[in-house]
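**Student:** Structures for review follow.
Any read-out appearing in this document is the output of simple, stated calculations on the displayed coordinates, not a laboratory observation. It should be emphasised that the depicted structure is a prediction, and the values quoted were computed from it without experimental measurement.
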Structure 1
Amino acid sequence: MADPNVVLLLAVLASFSTPFTLAAVNIALPAMAPELGLDAPGMGWVSLSFLLAAAALLVPFGRAADIYGRKKFFAAGFALFTAASLFCGLAATQAQLLAARALQGAGSAMVFGTSVAILTAVFPPQGRGRALGYVSAAVYAGLSLGPPAGGLLVQYASWRAIFLLNVPLGLLVLYLVARRLPGAEWKGAEGEKFDAAGAGLYAASLTALMYGLSRAAEPAGQAAAAAGAAGLWAFLARERRVPHPLLDAALLARNKVFAFSNLAAFLSYSATFASGFLLSLYLQYSSGLSARAAGFVLVFQPLLMAVFSPWAGRLSDRRDPGVIASAGMVLSAAGILLFAGPERGLPLWRVIAGLCTLGLGLALFGAPNTNAVMGSVEKRHYSLAAATLATMRLTGQMFSMAVVMLLLSVYAGKARPAPGAVAGLDRAFGAGVWVFAGLAAAGVAASLKRRR
């Protein structure tokens with residue numbers, strides 16, 4: 001029997017690394033742009049390439065982990081993520097960086113779909129919310145440290161150091177897996193067949209859909225989005241027929257808590273993820289802050305998330321997690337609205353107030369919503385459930401970035417942002433606030449729906 005504390009430590013380390021990198025990279029984008037020749041949409045692709053690969057592969061890897069072993073996929077995923085981080089740090093061109101970011105996403109997909117599943121398997125239901133609260137706190141600690149650490153690294157070292165820091169962390173995780181979990185393994189669907197054709201259809205369709213949405217202003221983007229949507233429809237139809245489906249449609253059709261909790265997660269991350277990206281550009285280009293100063297401003301949101309997540313997780317063990325998560329979504333919508341009107345200038349107190357409100361809202365949403373999802377399925381579906389929830393998170397983040405890239409293409413075009421030439425960025429930010437506030441309101445409705 002594996003030591004639950006070792007599993008919790010591994011889950012915490014795994015949950016810290018990716019958010020740290022995502023948050024730190026947002027701060028580093030203005031430093032990367034001149035060195036790699038990035039325009040405004042190109043900067044968006046630094047995040048989107050990672051998210052696209054991770055989201056497309058999460059469900060296939062989660063299903064494969066249930067069949068072949070969750071620890072195997074966790075270790076292999078962290079090894080790939082560590083190697084890809086090294087390649088990111090050594091990238092000499094935009095194409096090399098984007099390819100390495102996609103490899104990072106593939107490795108993260110293997111980790112996301114297994115770490116929470118293993119954690120759920122070793123902790124009893126009465127202690128699960130507490131453990132998930134620590135995992136959420138690790139995610140938000142990574143987001144908290146990412147902006148200030150990224151700003152410091154950019155100012156005193158290089159943006160490349162952000163990626164290279166993942167290498168020793170990854171080696172530590174792999175050492176702990178080998179030494180502290182040598183004989184342990186977790187499976188939930190051993191002996192069932194893996195639907196490789198369905199996995200290929202799913203990954204290709206989701207990639208086409210999200211790529212198309214990011215270029216929805218162009219005919220080629222519209223065609224890609226339509227093809228992706230049709231492919232996902234065909235995938236769901238196929239999954240109803242195969243004996244061992246990649247994604248059990250019954251989980252969505254009959255399990256209301258599972259379905260609406262995942263929908264709420266998608267809407268939550270769609271509404272909130274791009275705020276860090278937009279605020280990083282706004283603070284550095286429009287407000288004239290240095291990377292270090294902008295990083296310390298952006299720390300307020302994830303800091304509150306890290307502080308309140310363990311408490312929210314413990315609360316969800318004693319109270320209806322749907323109520324707690326719904327309250328968090330309401331606060332998230334309020335936080336987004338505090339960023340309205342960047343074209344007229346945002347005073348720093350409003351930026352900080354919005355970040356704090358958003359951070360508290362996401363803390364109340366994250367762990368309780370995860371607890372609701374994992375508590376609604378059988379043990380044999382733990383990896384698939386964790387992978388599905390992580391897919392909703394990543395597709396929400398991708399959709400958020402796709403909206404931003406569409407707005408940037410409309411308002412800023414191919415111009416390279418620079419201090420004093422920010423009108424397009426500010427207009428895109430202003431339009432995004434209203435889109436994201438609407439998505440947050442829809443998330444409140446979805447979160448409440450699961451309780452009816």
Structure 2
Amino acid sequence: MFSRAPSHTAKVLGIAALALLMLIPLLLVQGLVAERANLRDAAVAQIASRWGEAQTLGGPLLALTYVQRWKTEQGWAERQHTRILLPAQMDVEAGLRTDTRAYGIYSTPVYTAGIALRAAFDVEEQAELRRLLADGGRLELRLPLTDPRGLREVRTVTVNGAPQRLQPGAQTNGFPTLALTLDAALLQQPVEVDLAFDLAGTERLQFLPLGRTTNLALSADWGDPSFTGAFLPVRHAIKPNEFRANWQVLELNRGFGQSWDEEDASSQRVAPAAFGVTLYQPASVYQRNERASKYGVLFIALTFVAFFLFEVLRQLRVHPVQYLLIGVALCTFYLLLLALSEQVGFGLAYALASAVVALLIGGYAAAVLATRRAGLLLGGSLALVYGLLYGLVVSEQYSLLIGAFALLAVVALLMYLTRRVDWYGERLAAAAPADASRASAP
């Protein structure tokens with residue numbers, strides 16, 4: 001396939017075919033990256049199941065369970081309803097103390113949040129509950145919470161200044177709840193609730209805007225917050241090792257009202273209105289490995305082109321098996337990178353893997369091309385290419401821009417180096433008769 005011929009076309013096509021063949025091991029590496037990422041997710045789930053899941057916390061709400069009766073042709077019928085009433089004002093202060101927990105070689109950020117919550121209900125809005133209670137029912141205060149197992153300490157629970165005790169409650173709006181039973185007489189005056197407790201969770205903490213006006217002040221000793229959910233903070237300050245943020249959400253912003261029956265459509269609009277923060281880890285090991293492998297075919301092709309240029313410009317010969325070995329070595333880089341990055345972190349793993357592969361291919365090139373200078377040049381070029389790849393992998397915002405300009409520069413360099421290559425072999429063909437005539441001359 002790669003025999004010496006007047007034209008280089010056949011060899012170029014063969015090199016292209018080998019580069020495409022390298023897609024197979026690259027796809028296998030990408031599949032391995034996905035598998036390891038799934039193992040990491042499973043490890044995070046194990047940590048969350050023991051420490052506390054990603055938490056979503058709602059403010060206290062009033063829930064009145066009552067029975068509605070009506071007369072039919074067959075007699076009296078009845079159905080149980082739960083009427084929900086939200087507070088007029090909800091103020092939350094939360095301070096996160098962060099840490100990292102590991103399961104095997106996998107780790108994830110966790111937190112313990114000290115939360116102080118104050119909610120006040122409107123006595124005029126409570127009139128509807130008083131009317132429904134006239135026919136009997138059970139009045140509860142409920143606190144929606146994703147994972148009650150994450151509660152570490154409940155310091156304060158008071159209703160209108162009187163200490164109370166929370167118990168596991170019925171599910172509300174798709175969330176488990178903590179609840180306490182209230183005396184119906186409380187509805188004759190504004191109901192005010194104060195809560196203070198510690199809540200443990202993993203990676204993410206969000207809040208439901210259950211007040212007509214919801215104010216949240218959130219701080220943490222974490223320098224990479226990702227503000228998530230339906231609302232962004234109105235103010236925030238981020239420093240290398242901490243952040244502070246403040247939200248304000250109005251009833252008009254959230255898409256549901258102050259009161260509804262649980263079976264109404266409003267219940268389905270509560271969860272999507274959650275907002276808060278995720279303890280962000282910039283480009284995880286597996287994201288970076290995936291990004292690196294996506295550029296694999298490009299860099300294999302560039303390395304093949306570099307060998308081909310040495311072959312053409314220096315009039316050397318490189319066997320297809322040698323191209324194949326070089327391609328396999330380049331694919332091994334991504335496997336080595338994945339294995340090392342799980343143990344020592346992505347930056348150091350990348351430096352080690354790229355140095356090993358650059359030395360390996362540089363030494364091989366020096367032997368194949370029979371010149372130490374060629375080996376040094378190719379090894380150095382490969383190290384430069386890996387440096388460029390690292391910039392593309394770690395630069396989340398500008399990777400496309402960097403990649404586009406780098407590719408343009410490479411194409412320009414290739415065009416410059418091959419500007420005088422005799423692709424059709426016409427000079428060789430023209431020189432052949434002249435050589436033959438000189439050989440036959442007496």
Structure 3
Amino acid sequence: MSFPRYPAYKDTDIEWIGAVPEHWSVERGRFLFEKLELPTDPEDGVVTAFRDGQVTLRENRRTEGFTVAVLEHGYQRVRRGDLVIHGMDAFAGAIGVSESTGKCTPEYSVLAPHRSETDSRYFAAVLRLMAQRNFVFVICPSVRERAPRFRYPAFKDVLLPVPQGAEQAAIAAFLDRETGKIDELVAEQRRLIELLKEKRQAVISHAVTKGLNPNAPMKPSGIEWLGDVPEHWEVVRVKAVSTFTTSGPRGWSDRVGDEGDLFIQSGDLNDCLQVSFETAKRVQAGDDAEASRTRLCDGDVVVCITGAKTGNVAVCACVPEAAYVNQHLCLIRPHQSVLPSYVGTSLKSKLGQTYFELSQYGLKQGLSLENVREAPILLPPIKEQACIVAFISAEAAKFDALTAEAQRAIELLQERRTALISAAVTGQIDVRHFDEGSAA
């Protein structure tokens with residue numbers, strides 16, 4: 001799409017705004033909005049500003065991305081249509097117009113326009129753009145604190161571009177329409193990524209539980225939730241295909257620093273069966289038995305056994321330098337009858353992940369070493385293992401390429417969204433008479 005520009009512009013001498021349409025003005029926040037501190041009603045629900053700019057009752061959006069207020073007392077009233085700024089999370093996008101009536105904490109600035117023609121939706125878009133692009137830091141150095149906050153004392157001195165009242169509404173309506181279309185396209189790409197992830201996992205799981213030959217004779221696996229497996233495969237446990245399993249040492253936290261050997265933690269395991277050695281911390285390991293027991297070797301498999309990433313798996317195909325696992329990881333050293341990549345892939349597949357989930361029933365959190373040792377492995381001959389690993393690697397590369405393409409599409413759409421908002425709220429495009437058939 002291309003949009004017309006206004007007939008004439010004037011320079012504002014404001015770096016982030018630049019030139020604006022000739023008939024626009026530039027005003028400080030205090031002349032546009034006043035800060036409200038209204039008493040609450042006992043029946044009021046808690047209003048939250050989300051990082052996508054939506055402001056609504058917290059109970060309406062139990063998803064990631066909502067702000068958590070630091071103070072949970074001294075509530076103030078929020079009315080439908082008020083402009084709401086979350087002091088700390090404004091820089092992540094938590095600025096918007098409330099669609100609900102309720103209450104919020106003093107972490108928020110609740111603002112109402114001085115003039116009836118002022119459209120809060122337009123100014124919410126301007127302020128979100130300023131905050132997310134760090135223009136607020138440039139304009140108001142006073143907000144540069146250890147935990148910076150964008151509150152009314154900073155807002156009231158901010159210079160803002162001000163179109164005429166009807167124009168503000170036209171820009172806001174245009175952005176609602178066009179960003180809504182872009183958001184739907186982004187959502188479609190995200191759904192595609194989830195479908196690719198599911199399909200990828202299904203292909204991997206089928207390969208390590210059914211093999212590559214669709215005509216192979218089958219037999220019961222003996223695992224109720226798994227079903228039949230190829231007749232010539234063995235059903236074994238991790239302990240039967242490893243020389244030993246162990247967890248990392250306790251009490252090494254005081255040894256962690258900027259120097260020493262690599263110290264691998266659960267966060268260093270990515271989602272692609274790999275260890276990100278470059279992100280690892282350092283530890284002074286020493287040369288005692290504890291260090292010898294927990295040192296990684298080429299071909300080791302590691303499993304996260306506690307925390308949010310419980311069940312995540314990585315294969316250490318090549319350890320670049322001396323490295324040790326911490327206490328939240330289980331180290332598996334496969335013996336020569338099995339390929340480490342096959343063991344890791346099997347544990348990362350639905351077979352392994354279902355077993356790990358079932359092992360954490362009830363109130364139990366995390367996995368024990370015994371849980372890992374008892375994890376099932378369906379074991380074909382080693383040549384067939386190699387064929388399966390090669391097949392999975394090739395298929396995974398295809399899925400990764402499609403996922404990367406979808407992710408790039410999301411990035412381009414988001415860039416387009418930001419550029420469109422920036423151009424509209426600063427008057428670089430004229431959308432007053434825009435309709436879906438008017439753009440070239």
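**Student:** Given a value of -14000 for helix-only ellipticity at 222 nm (-39500 (n - 2.57) for each DSSP H run of 4 or more, over all residues; to 500), point me to the structure among 1, 2, 3 it was derived from.
**Tutor:** The read-out was computed on structure 2.
**Student:** Figure out for me which of the structures 1, 2, 3 the number 1.10 belongs to, where Rg/Rh (Cα atoms, Kirkwood Rh) was derived from the coordinates. Don't skip to the answer; put the middle values down first.
**Tutor:** Values: 1: 0.94; 2: 1.25; 3: 1.10.
It traces back to 3.
**Student:** Ok, one more. Please state which of the structures 1, 2, 3 yields 15.4 when Kirkwood radius over Cα pairs in Å, for residues 25-176 alone is computed from it.
**Tutor:** Working: 1: 16.4; 2: 19.4; 3: 15.4.
Derived from 3, not from the others.
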